[in-house]
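Listed next: structures, encoded as structure tokens.
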Structure I
Amino acid sequence: MNDYTRRQVRNRKRRIEYRLRDRSWEAQDEPMLSAGNIQYEMADRSRGLAAGGIGMVHLLARRTGLVEAIDDAVQVLKIHLPYHESDHVLNIAYNALNGGTCLEDIELRRNDEVYLDAVGAQRIPDPTTAGDFCRRFTEEDIECLMEAINGVRVKVWGQQPEEFFEEAVLDADGTLAETTGQCKQGMDISYDGVWGYHPLLISLANTKEPLYLVNRSGNRPSQEGAAGRFDQAVALCREAGFRKILLRGDTDFSQTRYLDGWDDQGVGFIFGIDAMPNLVARANGLPGRRWRRLRRAERYAVATEPRQRPDNVKEQIVRERGFAVNVPEYAIAGATALLGLLMVSSIPYRSFKELDLRHSFLTLVFVVFAVSLVILEPSVTLFSIGILYTIHGPIEWLIRQRSGRRLEEVAPTMNETPQG
């Protein structure tokens, strides 16, 4: 950027700051948006591009050797007619940088002449061709692509000052990527009922660069495969020349079987860990000077006054319309324990095999009535039937204890009459 361009940018920033300065306003007679003389003309030489920095991004990819590294490492296409592997990979990446959310958005880039000129291309792959290229990718190809990118990354890190290599902080985390598709291969339902994927990300916290990304089904645990990816990231940082390496993650990543190995390599780690009783006891036994409370930093400083938390409108509607009932966790645990005791107890339950629908009119009416209730209010009716069936066993057991009679003698069936 030359001096003239710098002055232009600086002056534009000053004008914007002046227009947005704090000031005391008087009542205005006219709306603020008052433009009425805007005219549009088609320029002969000047052209505009929404993502103006895409040309610089592609220039960076070429100068760092990323284009050649991708073509050398990824061997998916047998013949390049006319696209190379780097063309496909960068085409998809640039689509995301331009705000694209799916492969179909590439069509917008293909029909933008200024965009094509910015990346120096006569044409770029259409969405169908890009999708076919993705389907040809195997897990091995993805690994080769990540290693090619990381190889270029190490070269770029080499241009950093010496203090950059003091310590590498590697973070691991998993995130749920929801999908609304019905035919997405590999998707699954997560712990909170969301369909999608659960990718694992290993990143360099110093620069927020993603080093390794592993796509997984939505039902996979966060820590699955994290130790191996941590080892890869450690080797990459060692190759780059980092003097110290620190691993970080939440409680899901505190896999104790790997901690000694990392410690032997001189790798530090900070992981959360579940407050299990034995660990709590050991922590309480430590002297006060051996530990200190970790206080989470505030996300931001409140400039004015703290605001009250707004009411949860969705939750209010759910409660008012009876869509769901919040049951305390201790109540659920108690009910589960009670059912477990009933299952292993000696309290017998009726199987109702003695009911005869062919000869008992009252029984038939009762069954028809119950089925009608299930159809009209299935959740309430089935829940009520379950509760009644659960408590009828203990009630009959108490009656049997008082009367001293067996189960089949407690009450006659509906189609039987007592014998004299």
Structure II
Amino acid sequence: MHSIPSSTQLLSKQQKGEAGDYQRFWVKRIEQLGDCPTPFLLSDISIAGRQIHLFRSLLSRISLFYAIKANPSPMIISSIDHLIDGYDVASVAEIELLLGLGMDSSRISYNNPVKSRESITRAAELGVKRFVFQSREEAEKIAQCAIGAEVLVRVKMQDSKDAQSFSSKFGCPPEDAAQLLKYAKKIGLKPLGVTFHVGSQATELQAWRNAINKAQLIVTEVRKSGVDIRIINMGGGIPVQYSNDDPSLYELAKVINDAIDEGPSDIDYIAEPGRFLTADSSVIVTTVIGREDRDGVPWLYLDIGIFQAFMEVFEFGRFFYPVFSLRHAKNASGRAAQKSFVLTGPTCDSCDTMAKGVLLPSDIREGDKLVVCKSGAYTTVYGSNFNGFEIPRVKVVGVVDV
């Protein structure tokens, strides 16, 4: 597996204006592609493998399912399949993608808590046996369309304060979980446990501990009522270190492991990260198509924008991807004088501006290429060809070590 510095190393080097090992790592891979037209997303799948091995080493008691919505690249999925336990899907299309790649339906969990009857029926026909629900109505649909299916109840938990919220749309009140699982058993389903999600990019560590502890209490309560459940699925949300303010997996793992120790010893735990497995594996390479000063502030117009890859700016209200100049990194001139830029996209939509205050070498000019780091999750999968500007092409290099 290729050696790559940690996120903390990356950020400290970038903040000092140094090219750093991280930049050289990606410069080398970009150069190997030759003269590729931009924009493109370059993935090194060995990094996804590294992330899985890190997860396994720090959270060895937790089964690992990949939330393919983060990055449904067939090459990434096929490359990491032997390292993970299963898949979290939200649609029939995602199920069909996995089956088309040769994955077994027994490893697929259909976790969208509200599904159409047609989707439930089709998933059952394709061999999927595990579903998630959050209401009596959804349990009844599953019981009618996927007879005898295994189910977990989605429970509303307190979101991490700085995460993209899930609780307003998903999850039953915790106090309703036991009754819902009992009802599911009554109508012929097989209750397995509870599932929750503390929010995407959930950096508040205490939110994880609180949610796990609350789920443990629900499991104990349900067992007392005569329903033997055994699974706590903590969903996704494991954060990526986009900045030094974001916790590392080492910090989060300690909190999660401590919380597991506080509950019954016979619970099976599942996590379903997407962002954590794939964000670090990729960069987006974009070209500066124009530089202008607007009201005394330098703007860089890029050949990619919010609508092609950076929709999460709307969701999180910030552009959290580190950026560096390919020309300066090649020339090891990371110590060049820095200037604060606005980054904006190519479309004729005034909302298509990604970031303000991005520090880059002051002599950035038209034709320069910028490398947007940690962009392997929720970028191209959100993209559209709005205004005639295409989603970045995807290039893949590297191999996953066993």
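None of the figures in this text is laboratory data; all of them are computed from the coordinates on show. As the structure is a computational prediction, the values presented were derived from the model and not from experiment. Cβ atoms are built from the backbone, for glycine too; each structure is taken alone.
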Legend entry - Which of I, II yields 0.95 [FRET efficiency 1/(1 + (r/R0)^6) of positions 61 and 77 (r between Cβ atoms, R0 = 30 Å, to 0.05), calculated]: I
Inset, instruction - Work out which structure the value 0.60 belongs to, where FRET efficiency 1/(1 + (r/R0)^6) of positions 53 and 309 (r between Cβ atoms, R0 = 41 Å, to 0.05) was derived from one of I, II. - result: I
Inset, instruction - Assuming 22 is relative contact order in percent (Cα under 8 Å, 6 or more apart) as calculated from a single structure, say which of I, II it is. - result: II
Legend entry - Structure from which -14000 was derived, helix-only ellipticity at 222 nm (-39500 (n - 2.57) for each DSSP H run of 4 or more, over all residues; to 500), options I, II: I
Inset, instruction - For mean count of other Cβ atoms within 10 Å over residues 269-276, the calculated result is 24.1, so let me know which of I, II that is. - result: II
Legend entry - Structures I, II, by distance in nm of label points 7 Å out along Cα→Cβ at positions 221 and 277: label with the highest value: II
Inset, instruction - Give the label, chosen from I, II, of the structure having the highest value of Rg/Rh (Cα atoms, Kirkwood Rh). - result: I
